[in-house]
Structure P
Amino acid sequence: MSIVILLVLGVVVVYSIMVYNSLVTIKNNVSKSWANIDVLLKQRHDELPKLVDTCKQYMKHEQDTLEKVIQARAKVSEAQQVHDVQALGVAEGALRSGLGSLFALAEAYPELKANQNFVHLQSRITGLENSIADRREFYNDSVYINNVRIQQFPEIIIARLLGFNEQQMLQFASAELKDVDISKRFNAA
């Protein structure tokens, strides 16, 4: 009888260790995916002033659009530093919108469009935007896996006992979910 109890207890301990290790792996995957977003945001953060400076030379009377990009960049940086996922989603939307307006306005400036520095920066930032979108998807997948696992039975018991918490998805701002009015982009010039 005592052998059966020891065997059952041993199975429970081994299973608990396996669940714990699995939860640790998932938790660290969420952290890693956030760090990957951080790296790309930092790269874009460093490239945006160069783009704005290049544009300022040509777009003196488009100061409002340039200011929106600068302000949105600052908000992304603030949200990133405090790891506020919700604020980051909203700030990202504002920055993407500002960049879209900036690139649309650039169409009215042939000298700017021909500037190699502008073309390079535009291409670099567009590439970073695509990479950020991919990393946002990976982050949300990681958060989903984390949240599902810590809510399932019997993992929920171990997760609650050992302090594993749900994570917040990186969500789009409501402005990003609306249909894009393409006619405004063509008429911006």
Structure Q
Amino acid sequence: MQFRGLVVRVGSMALAYSTQNKLGSAAPAFRLPGVDGNFHQLSDYKNAKAIVVVFMCNHCPYVIAVQARINALAKEYSARNIQFLAVNSNDSIRYPDDGFEAMKVRAKEENFAFPYLWDETQEVARAYGAVCTPEFYLYKVNPNGATCLDYQGRLDDSWKDEAKVTHSDLRLAIEDVLAGKKPSSDQKPAMGCSIKWK
């Protein structure tokens, strides 16, 4: 499998950096099962102001370090009609901690305020060009339901220590979209564990 972004070995872990998709592109459609027992698809959220698609998983230390921050943002912005959707595309055979049943446990433990979806075939990750976990895509939803990529990249500038965050990239991009503005095109790549391809 060839990644679209840079992959660096750090011990036994593959650290990956995302590559920017074309801003303005539409979100690839999908229909995936969620840990809540329902199927979810983008068209379910056509009345949202924007959709944040997060590629994440259970076992990645980069995700574990920021999952509470992701959840807090999802809770905060749900009141302003921003929909978060988390997608786990990792190979659950080689990484059983990322299997569907384990996802259900994690979502319950962390009280996730967003659908946590299972991309068992990895087709969704490939369609989005996702490279790492966590990786964030912010799509503005137009009045006709069409989506437009306004931001892709990292959550903020300090994945390891929330107290050291000085630039909340995703939050600022969401605020721009809510204000009817285009986020800056100077977008920093996401960084995390490489998606575990089959």
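Data table
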quantity: Structure responsible for -0.36, -0.53, -1.00, -1.16, with log10 I(q)/I(0) by the Debye sum over Cα atoms at q = 0.10, 0.12, 0.16, 0.17 Å⁻¹ calculated and labels P, Q on offer; calculated: Q
quantity: Origin of the derived value 4.2 (distance in nm of label points 7 Å out along Cα→Cβ at positions 35 and 107; candidates P, Q); calculated: P
quantity: Which of P, Q yields 2.1 [distance in nm of label points 7 Å out along Cα→Cβ at positions 19 and 139, calculated]; calculated: Q
quantity: Read-out helix-only ellipticity at 222 nm (-39500 (n - 2.57) for each DSSP H run of 4 or more, over all residues; to 500), computed value -7000, structure in P, Q; calculated: Q
quantity: Structure responsible for -0.74, -1.28, with log10 I(q)/I(0) by the Debye sum over Cα atoms at q = 0.15, 0.20 Å⁻¹, for residues 67-170 alone calculated and labels P, Q on offer; calculated: Q
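Values quoted throughout were computed directly from the atomic coordinates according to the rules given, and no laboratory measurement underlies them. Computed from a prediction, not measured in an experiment: that's the story for all the values here. Cβ atoms are built from the backbone, for glycine too; each structure is taken alone.
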